[in-house]
Structure I
């Protein structure tokens, strides 16, 4: 079952795998790294190796920090500043408030998992296009399709979560 602990464990594992992959493969990258590709899969944007590392790892760390801090920040936010469906119901008792915060924690944890999986996939694609085909070769175009597919799946998942998680129980509606 997906709960906060499982989602965060998966997100941290994927994020750690991404950082380990970067650490183990960074030395093989050329001094100028192709970081952007046209629709034909041809590189059309480059970055210095260390600048790429800084932006990639920095972005990954910042995104994780933001999503991991969000549940704590949400709990510290005054209720008047929180926009939430059925807010009167969910904030009517401390137990209900904590229940909705736990549901929100899972949704935010899922976002971290998505960002980390996306980062791992993007780094793999950039690495293989700069160093050469790997054992798990995915063309830039296939990678782009996978990224778009994952984005669509995550958008549907997030929408379903929001539409279902915030509904009060039928036997206890408003």
Structure II
């Protein structure tokens, strides 16, 4: 994360990536350059050696400095991604895995031994961070095969009391 001091606070957070070639760190690569708040970046490398960056991005443009962490803000958090080619330092593809009214949060990214990347996150239709039996959260996931993301799947819609969890990918068929 980097802060662009020319922008107001809610718009200032940008995703930057620095790669290490075994000898030295490269220059920062601008993954985002917009007025949307970005959070929780995760990075993994696919089978082709490209860096996949996933993060939570609020889809509201140009939030004012007095914007609060209210239900509107939470319901506009989405899972975004960018593919970075390490040799050129360029973002070759980007987009969103979600575009809904649920609170998407607690994002994880894991690489399987075959180079498949799995992104998983909690999703709350009620916009609450800890689900309970009356309002359970969901665990959602999608897999990157080196060319495209799979459709988002709901792993479970019964998350209650979940505060901490981990993601481990084995291959394109196995994640836990």
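Values in this text are rule-based calculations from the coordinates and carry no lab data. This structure is a prediction, so every number in the text was calculated from the model and none was measured. Cβ atoms are built from the backbone, for glycine too; each structure is taken alone.
Please state which of the structures I, II yields -24000 when helix-only ellipticity at 222 nm (-39500 (n - 2.57) for each DSSP H run of 4 or more, over all residues; to 500) is computed from it.
Derived from I, not from the others.
When FRET efficiency 1/(1 + (r/R0)^6) of positions 23 and 135 (r between Cβ atoms, R0 = 30 Å, to 0.05) is calculated, the result is 0.95; to which of the structures I, II does this value belong?
Values: I: 0.95; II: 0.05.
Of the structures listed, the value fits I.
For structures I, II, which has the highest computed value of distance in nm of label points 7 Å out along Cα→Cβ at positions 111 and 159?
For this comparison of distance in nm of label points 7 Å out along Cα→Cβ at positions 111 and 159, the top structure is II.
Upon calculation of semi-axes √(5λ) of the Cα gyration tensor in Å from the atomic coordinates, which of the structures I, II produces 26, 24, 12? Spell out each step's value before the answer.
Values: I: 39, 17, 13; II: 26, 24, 12.
Structure of origin is II.
When relative contact order in percent (Cα under 8 Å, 6 or more apart) is calculated for each of the structures I, II, which structure yields the highest value?
Of structures I, II, the maximum of relative contact order in percent (Cα under 8 Å, 6 or more apart) occurs in I.
From I, II, which structure was distance in nm of label points 7 Å out along Cα→Cβ at positions 31 and 151 = 2.7 calculated on?
II
Assuming 1.8 is distance in nm of label points 7 Å out along Cα→Cβ at positions 39 and 71 as calculated from a single structure, say which of I, II it is.
Matching structure: II.
Comparing I, II, where is distance in nm of label points 7 Å out along Cα→Cβ at positions 47 and 127 highest?
II
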